[in-house]
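What follows is a set of structures for review.
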Structure I
Amino acid sequence: MKSILLLITLFFIIGCKDNLTTTDNKIQYSSIDTLVINNATYFLCNLENRLNCLINANGDTMIKSKDYYHSIEFIDIDKDSFIDLKVNLIGRDPNGCEIYLFDRYTKKHLELKNCYTDITPIKNSKCYYTYEPISLSDENWESYLVKIENFEIKNIGQIIGKGSENESQTIEIIKNDSIIEQLSYQKHIKINDDKWPFIEKYWSKNFNKFISR
């Protein structure tokens, strides 16, 4: 029985990367893991210690192979008691990712559109916030306040941090493409790591101001 399951699994896996070539035409995976997610079986395939693809027990490719995929996390992102998928990307943004939310009606993971970076849920709300560096030094950055509608990210607010000495050293709060507030960068963020609690506290305290009524 185990041999049959292995052959089926390998058959599914080979179809995950059509353009993969090796010297002996054999695919050597770093690992093949069997997972149970939301009561369904999946096969996770890693190639050279990086995510290659994710397929279900029917042989359907849920996450297709892409050269910029790094790893995958299985977490409940939208706090609905179902496991979602976060695919971490290779790139300059350490938070860069693609997110697939579980749809309880179709029993499938659907890609979250307009999502290119990690989202953090805000307690007691249906909102999330992001963080993205703008400069290589990470002194200039931006954070979006977002909500999810029909499996798509909607930006409803923005913070732009200008902490570089070459910038104005201000924090701009933006709503509907207009600056509604300017704060002193040095007053609120004395060292670089102060930006993390500032972003969390600001959005947690003020998200209601950005929700259309």
Structure II
Amino acid sequence: MQYPFGTLIQACKKQVQSYPTILWLNGAAVGFFVLLTVYVKLWSDGKVIERLFSPPFNQEFPYFGMLITASNLLLCLSASICTFSVVLIKDSRSRGKINWFLAGFALILSVILLDRMFRFTVILVSLGSLLKLAMFLLYGVAAVGYASVFRHKLLSTPYAVLLGAVALLVFGAIVDLTQLDGHGLPAMLEEGSTLLAMINIAIYVWIVCRKEVLKGLWQKS
């Protein structure tokens, strides 16, 4: 069935108005591109944009960064599932209460993801190793604070998987701080343990979020 062009435009307009987030996110993206264009015109050249949109791919070694990318994808997947579950549970409850246990976990995962994607901790190395250590300590304080607030809820989950993941992340951080000699072994110990940790975090998030979402749907029914 074909619709007149005017009817199609009205239907699209109505759909966009029903979800104002579409306008906000697209407007923010366009605004960023405009500011970037102004910056390039006034203070730089087009090479800046080329670098920003340059694909992280090396033709000579196409496998470069493959395992780090896998770790980041797993972390992004975990954060996305957690965030979506928070929204779904909130919408499924009559009073619209937020599941702060999942919301806090999603926030921690999102901060770690941003750090890994934009390399904030790595940048701190150029400013001093103590700042990098302070960043790791900050993550530790956040994790301990989260665990103390939601200790009873954590004990009702398969926390052994989460403890194993945390232990692997701590081990990887220690390897990173000790600056072991060599190339292959330090990379395997640091990033290999991180990849294994991300696998276990994804498993933990899948199990816990599925349980929380189903419980929210049962409460609604």
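Comparing distance in nm of label points 7 Å out along Cα→Cβ at positions 89 and 201 across structures I, II, the highest figure comes from I. Looking across I, II, the calculation of mean count of other Cβ atoms within 10 Å over residues 41-48 that yields 17.8 traces back to I.
Among the shown structures I, II, from which was the value 0.50 of FRET efficiency 1/(1 + (r/R0)^6) of positions 121 and 169 (r between Cβ atoms, R0 = 30 Å, to 0.05) calculated? This figure was derived from I. Here FRET efficiency 1/(1 + (r/R0)^6) of positions 81 and 161 (r between Cβ atoms, R0 = 30 Å, to 0.05) was derived from just one of the structures I, II, and that gives 0.30; the source is I.
Taking percent of Cα pairs over 33 Å apart as the criterion, the highest value among I, II goes to II.
If relative contact order in percent (Cα under 8 Å, 6 or more apart) is computed to be 25, which of I, II is the source? Label of the source structure: II. Out of I, II, which one gives -26000 for helix-only ellipticity at 222 nm (-39500 (n - 2.57) for each DSSP H run of 4 or more, over all residues; to 500) as computed from the coordinates? Answer for the origin of the read-out: II.
Taken together, the values in this text are just the output of simple stated rules run on the coordinates, not laboratory data. Everything numeric in this text was worked out from a predicted model, so none of it was measured. Cβ atoms are built from the backbone, for glycine too; each structure is taken alone.
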